[in-house]
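Colleague: Each structure below appears as C-alpha cells.
Each reported figure results from applying straightforward, stated rules to the coordinates on display, with no laboratory input. Given the structure is predicted, the values throughout are model-derived calculations rather than measurements. Cβ atoms are built from the backbone, for glycine too; each structure is taken alone.
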Structure 1
Amino acid sequence: MNARGPYRFLVSAAHKSSGKTTISIGLAAALTARGRTVQTFKKGPDFIDPMWLAAASGRRCRNLDPWLSSDDEIVESFRRHSSGADVALVEGNKGLYDGLALDGSNSNAALAKTLGLPVVLVLDARGMTRGIAPLILGYQAFDRDLRIVGVILNELGGSRHEAKLRMVIEHYTDVAVVGAVQHDPRLTIVERHLGLMPSNESDDVARRVADLGVAIAHQVDLDLMLDRVAIAQPLPAIVAGIAGPARVPAAADADIRIGVAQDRAFGFYYADDLDALRAAGATLVRFDTLNDAHLPSVDALFIGGGFPELYARELEANAALRGRIRGAIDAGLPVYAECGGLMYLSRSITQAGQTSRMVGAIPGDVVMHDRPVGRGYVELERTDAFPWPTAGGGRSVRAHEFHYASLENLAPDLRCAYTVKRGHGIDGERDGLVVGNVLASFAHLRSTPAHDWAASFVEFIRASDYRQRRNGNIVYLPPTRARDALIV
C-alpha cells in the first residue's frame, strides 16, 4: 500500500439507506486489518453508527455536528482526534447535499469543505445502468468547490451489471470507480426504527465487523482509494481560538464518582461527553441495569439513551436494582437521564399492550408508539427550575431527540428545566423533568464550549448533600478495574 498520506475523506451517498454505513464500517475494518491507524468520525446526531465504527477501528468514533458546534469547534475536534492516525474517515448522514438549511450550510458537502475533505460517494446502483452518469455529473456540477474523487457502487446485481456501470462511468465522467460491492444479504446489519441495531446488543460484533472488512477489501481497491484521498495541505486554521484547549483526561485523584448505565438496554453516550465528565473531575463507573443487584459506590448516576422498551421485562425482573436506585434518588442522589434513561426512571413502560414496572422515581408512565413522537434537532430554553449551575451561553440550549415514546399521567405541577422552542420534548412545550436531584429529558445534550453540561453536572454533584451522606439502606459494590474499563 502506498505510504503517502495522510489520508482524510468523507464517505457520503446520494440518499439515505444507500449502504454507506455498512461500507464505512467495512472500510475502517479493512484498513485497520492492513495495519493502518484509522480514526472514524460521524456527522450529525448519532449514537449507533459510531458504536460500529469504533468496533471496526479500535478507536472511539467522534461526532461532528454543525447544528451543535461551530465550524471552528468542528475543525479543532477533527484536528485533535485525527492526530496520530494514518486515516481519518468521516461518515456522513443522509445524502451528500441534504441538511436543514436551504443554502446547504449544515450539509455533508459543507462539512467536507469546512474540513477540506475529498468525498467518496456511495451509490446504490440497483436497477441503474446508463442513468448512473447524469447522477454523478449532477452531483459534481451542483457544487464545483466540492471534490468527488471516487464512487463505490453498491448493491450490484452481478458481474455483468458491474461491467455495464463501469463502462458508462468511464465514458461519460472523470470519476474513478474505486469499488463495486455486490448485493450480499449475509453482510447486512439488522436495522430497526432508529437505524442499525446497536453493537452493544450484538453477540458477534467482532465477527460481523471482520466479515465486512474482508468483503470490502475484496471489492474496493483500497490502494486506488487512498491515492485519491491523500491530503497534502494542512487542515484549515482555527479562527479566534474559540474552541479552547484540548480536553485531557481527569487526574488520577478525581473526586467525583459517576455510575454510568452501560449494557444491552443502555449504550447511547458520546465519547466527547464522557471525556468532558472525566476532565471535570469525574471517574466513570459502569453498572448493568439488567444484571447488577446493587449500585456501585458512586456520587451520582448518568443513564443515557438506548432501547429499554426492548428489555422492559428484564429491567422489571431486576427489582433489587430498581429498588435501590429509587431509594438512592429519594435520598437525594443526583441523576442525569436522557431519553431511555427517563423511560427507565418512570413508573412503567407499555408496549404492544404489555406493561412493565420501572424505577418509579418519575411520576409518569411511558407508552410506546408505532411512529416517532419526537424526532430531529431541538432548541430549548432553560427555565428557573434548571437545577445545575450555569456559566455564560445564555438560556438557549441546542440538542436533539429521537423517540417513539410519550410520557403520560403526569401531574400538571411538575417542574421542568426547559421550555421547547423547536422539537417536541415531553409534550411539545416542555422538557427536562426535575424531581429532587434528578434531571431527566427526552433531549440528548452535547457538551460544547457554549454549553458544557458535563462540567455543570459535576459541579452540581460536588455541591450536593448526597455526596457527604450516603443512604445507609443501600449496599454498594466496591469499584473494580473491570467496571471502570468498560466505559468508552
Structure 2
Amino acid sequence: MSFLAFNSIKELSDKLGDGSLSPVELTGFFLERLKLHGPKLNAVVTIMENRAHKQAFKLKKELEKGKIRSPLHGIPYGGKDLLAAIGAPTSWGAAPYKDRVLKYDATVVSRLERAGAILSAKLAMIELAGGMGYRQPNASFTGPCKTPWNLNYWSGGSSSGSGSAVAAGLVPFAIGSETWGSILSPANNCGVSGLRPTYGRVSRYGAMALSWTLDKLGPLCQTAEDCGLILEAISGFDPHDPSTTRRKYKFETVQKDFRVALIKGNMIGADELSNKNFEKSLKIIEKFAIVDEITFPEFPYEAVTRMILNAEAASAFEDFIDEGLSHQLTASEDRYNGYSRLTVLAKDYLRALRLRGKMVKIAEEIMQSYDAVLAPTSKRTAAPINQEFRRNAPTTPSIDITGSVGNGAGLPSISVPAGFSEEGLPTCIQFMGKAYDENIIISLAVEYQKRTDWHKKHPKEFE
C-alpha cells in the first residue's frame, strides 16, 4: 500500500468511495507510517491510535450504508499540538505542558470530525509557537524537526511537524497555525502546499493563543486543491471565536484572465538558487497570467506587525512567565526572551494598531487591480538542523513585505513547491491575495501545478 502515502485527498477519496479501500485500512496504513517514520523526523508528539481506529470503524459502516459526509470521509490527518483534542495531551510544544490533557476538542478538530476526517496524531511544533522569540530548530521538547528531504536540515517553524509529516507521507494532510510564517515556512522547507487563510476565516477556539489579532489556522497538503477542500471543512462562523466571519466559504476553482503583481526589490537578500527558481516559476506563470511590477511605498510594515505580535504575546503568556515556567523551556533563549516583551509600552502597541489601519489601506489600494501578489515563500532554503537559523540569514538587508503585510493585514496566501537546491532542498512560491479571495489564489496555484510536477516529487527515503 506504499503508493497511498503521497496520494492527494481526491485520489484517496475516490478509492474510499468505490470500495477499493476502507477507512480502517487507510487509517491503519498511516498509523504505521507515523510509528515508523515519526521518530526519525521528530515530527510526532502523540499517535492517537484508539481515537483514530474508533472513528475509522464508524466511518466504514457509514460508507457501507452509502453515507459519505464529505470528500474528507475516511481521510486521516494530523493536528499541530496547539489544538485541543480529547484523548491526548496538548503540549503547545513546551516541556511544562507535555502531560497536560484538555477535555474538549478545538473547533477545527470538531469540524474535521464532522466532515469525516480522522485525527490520527498530534504533531510537533516549536514551543509556544515561537512566542518566546526562538532562534534555533531545537526549540521544542520533542527535538528539532527535520525536513524529509535531508535529515540534516530543519523543517521550518512553528508548524514543524505538520510540514514534515505531510512531506514524508505520514498523513495526507495536517493543520498548522500561522502568526507570521508558521504555515508558509514549513511548506517551503518541506516542499508541500500550505494555505494561510484570511484572518477570521477559521475559528481558533481550542487553539493556543499567541497573538489574538494575527493568529490563523490552515492546512498543509500534497496539492493546492487539497488545501481548498480542507478550508471548506474548517471555515465558518463560531460563537466561541468572535473574530470569525459569517461569510460562507465553498471551494471552487475560478477560470479567468489572471493578473498578478511582483513587488519591486522583493528579491533583495534572496540566495542565488531561490532567485533562479523563482525566475523559472515566473516564466511558467506568465503563460496563464499577466504579470506586472508594483511598488509598496516606504512604510514600517515589519515594525508595525512585530510590535503587535510582541505586545499580544507578552499578554498571552504573562501567567506562564509569572509562574516561572519559562525556565523549563528547551531553547536557552526562550527561557528569558519573554521578559523583554513585558516591557512593551501601551502607547507603542496602540500606535502600531493605528498604523496597521494605514497598512491595510495601502495593501487594498495597491492590490485592488490584481488577483495576487507573487513572491518566493522564503528567500532561502532550510537551515541546518544544528545551527541557529538566523546565522544563515543573508548579509544583505531583506524586507519581508508579504510576511509583514500579509499577516498584519490578515491576507490569505498559498505556497506551492517550485524547485530544488543543489542539496536537494525544496524552494516554493506563494500567491498572496486580497481578503477572502482564497478561491482566487488557490486557482492560481492549481494552474501552476497543472504545468509543473514539483508537488509530485517526494523524498525517496520515505516512498
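Colleague: Looking at structures 1, 2, which one was distance in nm of label points 7 Å out along Cα→Cβ at positions 66 and 434 calculated from, given that it came out as 3.5?
Modeller: Working: 1: 3.5; 2: 4.4.
Attributed to the structure labelled 1.
Colleague: Here is a further query. From which structure (1, 2) was semi-axes √(5λ) of the Cα gyration tensor in Å, for residues 162-225 alone calculated, if the value obtained is 21, 11, 10?
Modeller: Working: 1: 30, 14, 10; 2: 21, 11, 10.
Only structure 2 yields this read-out.
Colleague: Between structures 1, 2, where is Rg/Rh (Cα atoms, Kirkwood Rh) highest? It would help to have the intermediate numbers written out before the result.
Modeller: Values: 1: 0.98; 2: 0.94.
For this comparison of Rg/Rh (Cα atoms, Kirkwood Rh), the top structure is 1.
Colleague: Could you figure out which one of 1, 2 the value 2.8 for distance in nm of label points 7 Å out along Cα→Cβ at positions 322 and 370 was computed from? Write out the running numbers ahead of the final one.
Modeller: On the way: 1: 2.8; 2: 4.5.
The structure behind it is 1.
Colleague: A value of -8500 was derived for helix-only ellipticity at 222 nm (-39500 (n - 2.57) for each DSSP H run of 4 or more, over all residues; to 500); which structure in 1, 2 was it taken from? List each step's numbers first, then the result.
Modeller: Numbers: 1: -8500; 2: -11000.
The value was obtained from structure 1.
Colleague: If distance in nm of label points 7 Å out along Cα→Cβ at positions 42 and 386 is computed to be 1.2, which of 1, 2 is the source? Spell out each step's value before the answer.
Modeller: Details: 1: 2.7; 2: 1.2.
Traced to structure 2.
Colleague: Next question, about the same structure. Ranked on FRET efficiency 1/(1 + (r/R0)^6) of positions 178 and 418 (r between Cβ atoms, R0 = 41 Å, to 0.05), which label among 1, 2 comes first with the largest value? Numbers along the way, then the final one.
Modeller: Details: 1: 0.35; 2: 1.00.
For this comparison of FRET efficiency 1/(1 + (r/R0)^6) of positions 178 and 418 (r between Cβ atoms, R0 = 41 Å, to 0.05), the top structure is 2.
Colleague: Quick check on the output: 13 is relative contact order in percent (Cα under 8 Å, 6 or more apart), derived from one of 1, 2. Which one produced it?
Modeller: Values: 1: 13; 2: 18.
Computed on structure 1.
Colleague: Which structure, out of 1, 2, was Rg and Dmax of the Cα atoms in Å, for residues 314-425 alone calculated from, if the result is 18.5, 50? Show your work: numbers first, answer last.
Modeller: Values: 1: 15.1, 46; 2: 18.5, 50.
The read-out was computed on structure 2.
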